[in-house]
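Pasting the structures in now, so scroll down.
Every read-out reported here was derived from the displayed coordinates using simple, explicitly stated rules and does not represent laboratory data. All figures in this text were calculated on a predicted structure; none of them were measured in a lab. Cβ atoms are built from the backbone, for glycine too; each structure is taken alone.
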Structure 1
């Protein structure tokens with residue numbers, strides 16, 4: 001999950017709810033100022049245990065560049081809610097919501113998926129949803145491995161024994177040192193976001209992200225323009241793995257300095273600049 005540095009309100013960003021096949025999804029909608037040159041719309045999709053707030057720092061930057069930008073909570077995340085049904089949280093089921101949002105838009109949107117969100121967005125594109133472009137941000141070609149996958153696996157017996165509260169207690173203890181430096185509002189939000197997750201969402205999405213197939217070849221055949229971007233210190237899918245994916249896609253690859261798995265938080269200005277440069281080649 002991404003952790004915003006602050007949650008200070010921005011005049012360009014408002015809370016919204018938007019219809020999807022699974023029900024209304026919570027969203028943040030960033031509207032360009034009146035004097036901004038109008039650009040194509042953007043849809044931002046968060047990763048596992050994330051939320052729309054993962055893009056808190058990126059939203060106003062894209063809006064001020066003229067892009068009407070929407071960031072969502074997937075079903076089972078934060079303010080969207082979701083059922084206690086594992087079948088609701090497969091990549092294809094989550095992608096169905098993204099596909100519906102893309103079909104409902106007045107024009108093909110630029111689609112950005114962070115981490116697990118990239119796998120979901122890829123599935124939406126492969127289903128034929130009308131995206132103008134796809135950016136895979138800190139997202140790999142297939143299943144998540146390494147220590148992050150081990151944490152997902154360790155969560156399973158905790159969910160069985162004590163539910164989401166027990167997993168949160170373990171997570172909070174593990175991250176206590178980093179959490180101590182966060183503003184109180186951010187600390188409270190991160191706790192609320194995690195505890196809002198249905199156990200089935202944590203289990204289902206965890207299963208999906210650690211078993212996902214490599215569909216790079218299929219994505220390359222769609223002809224949808226793709227950008228692959230990540231932080232130089234990404235510890236989920238390695239930068240090397242993501243660069244290799246970009247090469248197989250015939251896509252541009254951008255690596256952000258002084259950024260980890262969430263460059264949308266660590267380096268939002270650099271991410272906004274890279275996105276704008278990519279989109280400018282298309283629009």
Structure 2
């Protein structure tokens with residue numbers, strides 16, 4: 001189970017009880033590939049992955065050393081970062097050990113590692129950095145590869161704000177209403193994103209929002225505050241919060257112009273913002 005073995009004994013390099021047999025050349029990472037399916041063909045950066053998808057990484061290690069007892073031992077660390085260089089997950093570690101026989105002279109340690117793209121996450125080119133260590137000789141080798149993530153440009157803001165608001169007729173409608181108009185008894189759907197909040201330790205966020213409906217004369221007809229709370233922490237800093245809401249307009253609601261008022265609060269950053277959106281009841 002080794003590539004090429006020299007009959008040269010390197011004494012003392014592994015401590016008093018071990019002796020390593022030198023490899024034919026420097027430790028190397030070879031056959032490095034990005035895969036969409038674990039045992040499928042390598043796709044490299046020809047395929048665009050999507051947020052939430054799993055990427056499968058595979059590579060072989062050559063020119064490792066063996067002990068006098070013909071034992072191999074290698075380890076690796078894999079790190080992945082988004083287009084801005086922000087790590088998307090903790091470093092992933094792996095290790096492979098084997099006792100070899102003479103017929104294993106062409107054996108290579110094979111490493112497999114999976115990487116999950118955060119969701120949400122920005123589109124662009126992500127970089128994977130690999131470091132391999134030969135645990136017998138203590139020699140190291142490094143290699144980089146890339147994969148592509150497709151997706152819309154993520155909203156951003158230096159301060160708390162709500163963006164991308166739209167009224168919808170149905171929960172899964174792809175396009176917002178150009179002129180939001182409903183009838184009494186209808187369900188009213190809305191979607192928007194909250195961005196610009198601050199992070200606490202461990203990329204913690206603490207955001208909530210409340211909603212109110214104002215009648216044609218400006219009187220408050222309905223209030224729920226807070227309506228939704230988002231309190232979480234994650235390794236990768238969550239770039240925005242997807243907000244979805246729906247309200248049922250009571251039967252008998254009078255025709256006229258109404259206003260949906262949304263108040264969002266960022267407790268970590270001590271920020272508040274308000275959004276007002278009119279709609280019509282026919």
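When P(r) over Cα pairs in 10 Å bins from 0, in percent, for residues 35-194 alone is calculated, the result is 10, 34, 36, 17, 3, 0; to which of the structures 1, 2 does this value belong? Answer by label: 1. Could you figure out which one of 1, 2 the value 15.0 for mean count of other Cβ atoms within 10 Å over residues 139-146 was computed from? Label of the originating structure: 2.
Out of 1, 2, which structure matches 0.95 when FRET efficiency 1/(1 + (r/R0)^6) of positions 155 and 227 (r between Cβ atoms, R0 = 35 Å, to 0.05) is calculated?
Going through each structure in turn, the value belongs to 2.
From 1, 2, which structure was Rg/Rh (Cα atoms, Kirkwood Rh) = 0.93 calculated on? So the calculation was done on 1. Here FRET efficiency 1/(1 + (r/R0)^6) of positions 67 and 131 (r between Cβ atoms, R0 = 25 Å, to 0.05) was derived from just one of the structures 1, 2, and that gives 0.70; the source is 2. Quick one: helix-only ellipticity at 222 nm (-39500 (n - 2.57) for each DSSP H run of 4 or more, over all residues; to 500) came out at -13500 when computed from one of 1, 2, so which one is it? For helix-only ellipticity at 222 nm (-39500 (n - 2.57) for each DSSP H run of 4 or more, over all residues; to 500), the value -13500 is produced by structure 1. Looking at distance in nm of label points 7 Å out along Cα→Cβ at positions 219 and 235 for structures 1, 2, the greatest value goes to 2. Thinking of 1, 2, which structure, once relative contact order in percent (Cα under 8 Å, 6 or more apart) is computed, gives back 20? For relative contact order in percent (Cα under 8 Å, 6 or more apart), the value 20 is produced by structure 1.
Comparing FRET efficiency 1/(1 + (r/R0)^6) of positions 27 and 171 (r between Cβ atoms, R0 = 25 Å, to 0.05) across structures 1, 2, the highest value is found for 1.
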